[in-house]
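I've put the structures underneath this note.
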Structure P
Amino acid sequence: MSVYETLRTWGGRFIFLDRHEARLGRSLKEIVVPYVGRNDLRLKIVVNGEVKITEEILPPWNGSFIYDRVWSLGFAGLERVQPEVKNADTSAKDSAREESGCDEVLLVNRAGEITEGSITNVFFIKNGVLITPASGILKGVMRSVILEAAAQLGVLVVERAVLRTEYANFDCVFLCNSIRGIIQVGVLHPLMVKLEAQINKNYRNS
């Protein structure tokens, strides 16, 4: 047996999304208990004159928002044309990532500033301060979750331009997106652990 939800926008917004999500959760618990918990899903919604939804089965969640694999990192001289738009045409960024031979590349604009990753946002840590690029980026969902956790922990956050020449001076760099969570690049810094614990606490209490 399968379950479903039907959604629509009102004035261009999914204003009842949380209620649909809650009802879908109740249906899943009642109907497909054996499935829930064994696997998770990645859903991708593409809107281009029509709506296309694709899904991918993911491995079971390990209970931590820190991704279970350390990523290698390169650089690419690219920047978003419309930073606030999550453009479905990712060919240039995908090519840059593939050509680098790394798991991810940081995009560097014409001013020599690191803006974001091809599929991630980026954070830097220096002397306990959390630093992240302020502009020229798509401000991701997981980025906002991390900033919220940092505020709750009283961690000083600085949103500013970050030069490529500064990269080697940071104590730590990490990436994030809403599919993988917090992604290590090199060492696992204690602040990353604290942020994950706060995010997990917020999630458990939501």
Structure Q
Amino acid sequence: MTQIALFHSALGVRPGVLDAADRLRAAGHDVHVVDQYDGRTFDDYETAGAHVESVGFPALMQRAVEGTAHLADGFAVVGFSNGAGMAELVALQRRVSAAVLLSGALPLGMLGAEAWPEHVPAQIHYGADDPFRSQEWLDDVVGSIRAAGVRLEVHDDYPTSGHLFTDASLPAEHDPASAELLWTRVLAFLEDTPAAGHR
């Protein structure tokens, strides 16, 4: 069993995030959903993006860190899209056991860091034709994690153009087959990752 901090995308804690939490709990994990929007959700990226800009990334980053303050060292971080960047941020500031980045990755320099922690294995997932995918950013993060000499899995070839393709409440993006494969990989990765305090 792993304690997990789960971060939502720019759309907020939509049903897909709650479904992800339920799936992780069904596998025996203790999941804490970090809600940086205080319950607000969005149906489209344009409106969500405007909200993100109005709140500001510094404030959202602070909420991400504060949202995990009560968790003991050794928890894992999992994040969707913008939430993947928040998961990275927490992994850079706390002693976490693992990081799972779903459809998102930010260069460490954007988070004020120069190196990936040597104790944090990571797993990254992207749809092959994700319209929000930045190959430059992905390559930067992959290079940083590999430079740390830590375990890394990159699964960036799901045959889908959906950004949040695990979210069944977004039918234009949802890809059931890819979603099932992703969760099989995520659960296996978490199962094979010891808590930070037991390395």
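Each value in this text was obtained by applying a stated rule to the coordinates, not by laboratory testing. Every value quoted in this text rests on a predicted model; they were computed, and no experiment measured them. Cβ atoms are built from the backbone, for glycine too; each structure is taken alone.
If you rank structures P, Q by distance in nm of label points 7 Å out along Cα→Cβ at positions 11 and 75, which sits at the top with the largest value?
Between P, Q, the highest calculated value is found for P.
Using Kirkwood radius over Cα pairs in Å, for residues 3-82 alone, single out the structure from P, Q with the greatest value.
Checked P, Q; max of Kirkwood radius over Cα pairs in Å, for residues 3-82 alone sits with P.
Identify the structure, out of P, Q, from whose coordinates Rg and Dmax of the Cα atoms in Å was calculated to give 15.2, 43.
Value 15.2, 43 for Rg and Dmax of the Cα atoms in Å corresponds to Q out of P, Q.
State the single structure among P, Q that was used to calculate helix-only ellipticity at 222 nm (-39500 (n - 2.57) for each DSSP H run of 4 or more, over all residues; to 500), giving -11500.
Q
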